[in-house]
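Take a look at these structures.
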Structure I
Amino acid sequence: MAITLLRVDERLIHGQVTVGWGGRLRPTVYVVVDDELVASDWECELMALGAPPGVEVEFLSVDAARLRVEEWSGSQARVVVLTRDLDHMIRLARGRLLEGEEVNLGGLHHAPGRVEALPYLFLTDKDRELIGELEAQGVQVSARDLPTSPRASVKDILR
């Protein structure tokens with residue numbers, strides 16, 4: 001099945017991802033792509049505690065993850081790839097590496113400089129630019145907090 005979900009969610013591994021999405025997609029591997037997090041063993045260990053038993057968790061830098069995308073795409077594993085922000089996701093996608101894939105925007109919450117696009121999605125002007133850049137890389141961008149929620153298109157997100 002390969003990559004079953006590419007998701008931007010600042011909380012990374014948490015209940016909405018493991019129960020909501022995980023219950024539907026049944027991943028065998030969660031891959032967290034985050035340059036800062038990967039540098040902290042104890043934070044990775046703590047984050048991995050949120051994954052269900054029997055599900056593998058990997059923490060990779062963007063550069064390391066870029067080397068694995070083709071492997072995941074052809075794998076029998078069911079891989080969920082998570083980034084905490086759009087910057088990490090676009091860096092993963094550049095060079096049309098994720099062309100034809102869909103990126104789910106699922107949890108960017110209120111913070112200074114962010115404006116509400118959806119109840120669970122608050123964006124900066126830079127985030128809006130990065131969404132456009134993802135689309136230019138051949139990536140379909142949509143938003144859903146849970147798999148049972150209606151999918152919001154880029155038009156819905158950026159209006």
Structure II
Amino acid sequence: MHKIINPWSNHPHYNCFGCCQSNPYGLHMQFYEDGEDIVSTWNPDRNYQGWVDTMHGGILSTLIDETCGWVVTRKMQTSGFTVSLNIKFRKAVSTNEPRLTIRAHIVKQMRNLLYIHAELTDSKGEVCTEGDATYFLMNSDKAEEMGFRHCYTEGETNEDESTNKA
């Protein structure tokens with residue numbers, strides 16, 4: 001597994017609820033590439049509960065949506081946005097769960113739409129939540145206008161480091 005370097009981390013207006021490490025209210029997600037999958041692990045706590053000791057469904061949905069967004073970022077090397085998100089809650093997730101794992105991969109692409117499937121599993125490996133997302137892929141000009149240039153993993157060579165750090 002290779003850690004993905006966040007291409008927006010130095011953008012002056014970056015404050016994503018899902019992945020910005022400096023957002024005081026955010027989830028602080030980090031992502032890894034594992035073959036065809038994009039993977040994130042996340043540790044729940046009671047600040048994200050819906051019912052007593054139970055994760056809020058909106059937070060579970062966000063974990064899946066954010067991971068699907070990083071499939072677009074890394075696998076398609078562009079920016080995009082969610083067109084649709086279908087979530088299936090299979091099993092309640094405890095806020096006391098030590099670690100959740102979210103995995104997402106491309107199902108298919110049709111023109112500028114990318115179909116992605118994701119699964120959220122608990123520390124025992126049981127699927128608790130599934131998601132199917134459709135993302136609109138931005139063309140390279142629009143992605144660059146929004147600050148995207150390229151998404152690397154640690155250890156990849158970046159021939160022009162300065163463009164990624166702007």
Original post:
Quick one: relative contact order in percent (Cα under 8 Å, 6 or more apart) came out at 29 when computed from one of I, II, so which one is it?
Top reply: I
Original post:
From I, II, which structure was helix-only ellipticity at 222 nm (-39500 (n - 2.57) for each DSSP H run of 4 or more, over all residues; to 500) = -7000 calculated on?
Top reply: I
Subject >> For mean count of other Cβ atoms within 10 Å over residues 40-47 computed as 15.6, the structure of I, II it came from >> reply: II
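Going by Rg/Rh (Cα atoms, Kirkwood Rh), which of structures I, II comes out largest?
II
Bear in mind that the values in this text are calculations on the coordinates, not laboratory data. The structure presented is a predicted model; accordingly, all values stated were derived computationally and were not measured. Cβ atoms are built from the backbone, for glycine too; each structure is taken alone.
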